[in-house]
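**Student:** There are structures below to look over.
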Structure I
Amino acid sequence: MNNYPGGVWPVMLTPFTRKGEIDEEGLIALIEWYIANGVSGLFASCQSSEIYKLNFEERMRVAKITVAAAKGRVPVVASGHISDDFAEQERELNTMAETGVDAVIAITNHFARQDESDAVWMKNVDEMLKHIDPAVHLGAYECPTPYKRLMTPEMIHHIAETDRFYFLKDTCCDSATIREKLAAIQGTNLKLYNANTTTLLQSMLDGAPGYSGIMANFHPELYVWLTANIHHPNAQKVQGVLTIASLIERQLYPVNAKFHLMEIEKLPITTFCRVQDDGLLTETFKTEVRQMNDLCNDAYERYCK
């Protein structure tokens, strides 16, 4: 039985010092901020955590810190799975399981090359499962890097039938496809969490339990409200505001998210990122972040109180 709660699962950032080292105090403060804003769970060591710029030990360390800081208040899932080599994948997934996370999330694009078929992908997943303790809860993440391997309903049904997969971070961004995926996993342990804001409300009306996406790093309280109030008269209005606000993803993420958290939320973190140069955050970009925050605060007061 899948006891992973519905609601909001932020894809967590990794705070760094100005020297580029992991800022443990900043990370703990960020975790407290997520939980204070009512999230249902945390997704650590994901792309937003900059895992492709973290070494193996750092990816595992982020997950360990998150599990310890969460203290059982919310479940934690984590990936850190970035290798194409089979032996290294086995090491990544099994070591991540040892950190104490509730589920280990496998990134879908590392089980087959972009030019290989879905049949090859499913065969490789089956082979990997032989090397992971059956007691370990698993998940799947359609990460866009290094290429986006979207799962077909057949692929999703295949992993769901193993009874070992519990969490799917879906990035297809298409309501009709999400409905097909939901039908493919009906009655299994696997739950689909939508990463896309525009299709979020419709996906939840169709049966998805929640959201796991970038924008929970800006205003999780609005997503928490929406995921808990999908039939509320104001739900579509909140959805509309969130859709427009989510365009900030295209600006300079995750630098802009760290700026929001540092300046507006007053968290003790820097804007330093390994995947982006925070020097590119112009005054105009900062103004856009501030104005987006004003818009979302007004929407919360207007529609959610």
Structure II
Amino acid sequence: MTPIAPGKTRVGWIGTGVMGTSMCGHVLAAGYAVSVFNRTQAKLKPLLEKGATAATSPAEVAANSDVVFTIVGYPADVRSVVLGPQGLLSAAKPGSVLVDMTTSQPSLAVQIFQAAQAKGVHAVDAPVSGGDVGAKEARLSIMVGGEPAVAEGLRPLFEAMGKTIVYQGAAGSGQHTKMVNQILIATNMIGVCEALLYAYRAGLNLEQVLQSVGSGAAGSWSLNNLGPRIIANRFEPGFFVEHFLKDMAIALEESRRMGLALPGLALGEQLYRAVAAQGHARDGTHALMLALAQLSGIDWRSRSASGAVSD
């Protein structure tokens, strides 16, 4: 693998959604020439204004790049973008590197690795955690699977986007690690929402409650970053509910394959199905509060200053 350096390494980027736009922006800011593609061309505008070049297909991106990053919606999108007729592998040069940062199936990561290897191309799975805030502030956690030397060679690009970059093992290991992350988030978000519901019904000041519990043993990224959004009725996505449902489905599929019983994850998945059914599939994962509040007859968006029940 050729050493990576600004001004020398040509980077391709596919997927300019909530997180991808910020992540690609950091790569541009680090001095790399970037070719970008997105199904919705209008979403390329912020990156084109920063100096990126638009491509008309994944194949065109691959033909003009030494390293290509993908961060798209679903495993089916990954499969199409990488393995499809006009996909990356149809035009990737021997020695180039494909890096999938989508949260996807570990088995698909292995399939892509093997297909790339057959063409002399390197493939790495490197899903991320940290949401829109982590993407904007280049503080993502990046979980890397693939060949160790290739993963290490990508570090300059990873460091433009994240703060915690950990090599997890062979192909698929990054995706398995991301499943661990999503299992933790699923059950933690239930706790965050239920705790704030309790605080509200008890008549407490929610901001003051966060001050007290956020820095103690109960503190978490979800509580400290999404708790204030929940209180402020800001449910715009840092990460879409519909994408989280996809992730939990992958984790449940993998857990069944491994013979694991994960009842907490199963409960989380069912609650998030309720969130989507209530019309919040395109809201952020913290919109779980809206579904849980409804179970207790609370209209969270139009709640009064205090939910305390008088004697």
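**Student:** For distance in nm of label points 7 Å out along Cα→Cβ at positions 75 and 123, which structure out of I, II has the highest calculated value?
**Tutor:** I
**Student:** Further, regarding this structure: Assign the value 19.4, calculated as Kirkwood radius over Cα pairs in Å, to the correct structure from I, II.
**Tutor:** The read-out was computed on structure I.
**Student:** Upon calculation of mean count of other Cβ atoms within 10 Å over residues 35-42 from the atomic coordinates, which of the structures I, II produces 16.2? Write down the numbers at each step before the final one.
**Tutor:** On the way: I: 20.6; II: 16.2.
Here the read-out was taken from II.
**Student:** Oh, and also: Suppose Cα Rg over 2.2 N^0.38 Å, for residues 139-226 alone works out to 1.47; of I, II, which structure was it derived from?
**Tutor:** II
**Student:** For the read-out distance in nm of label points 7 Å out along Cα→Cβ at positions 259 and 283, a value of 1.2 was computed from one structure; give its label from I, II. Working shown, then result.
**Tutor:** Details: I: 1.2; II: 4.1.
It must be structure I, since only it matches.
**Student:** Oh, and also: If mean count of other Cβ atoms within 10 Å over residues 83-90 is calculated from each of I, II, which structure is the one that comes out at 14.0?
**Tutor:** Corresponding structure: I.
**Student:** Still on this structure, please answer the following. If you work out distance in nm of label points 7 Å out along Cα→Cβ at positions 131 and 243 for I, II, which one comes out largest?
**Tutor:** Once distance in nm of label points 7 Å out along Cα→Cβ at positions 131 and 243 is tallied for I, II, the winner is I.
**Student:** Can you say which of I, II returns 21.2 when mean count of other Cβ atoms within 10 Å over residues 187-194 is computed? It would help to have the intermediate numbers written out before the result.
**Tutor:** Working: I: 21.2; II: 18.1.
It must be structure I, since only it matches.
**Student:** Of structures I, II, which gives 20 when relative contact order in percent (Cα under 8 Å, 6 or more apart) is computed from the coordinates?
**Tutor:** Computing relative contact order in percent (Cα under 8 Å, 6 or more apart) on every structure in I, II gives 20 only for I.
Bear in mind that the values in this text are calculations on the coordinates, not laboratory data. Quantities reported herein were computed from a predicted structural model and do not represent experimental measurements. Cβ atoms are built from the backbone, for glycine too; each structure is taken alone.
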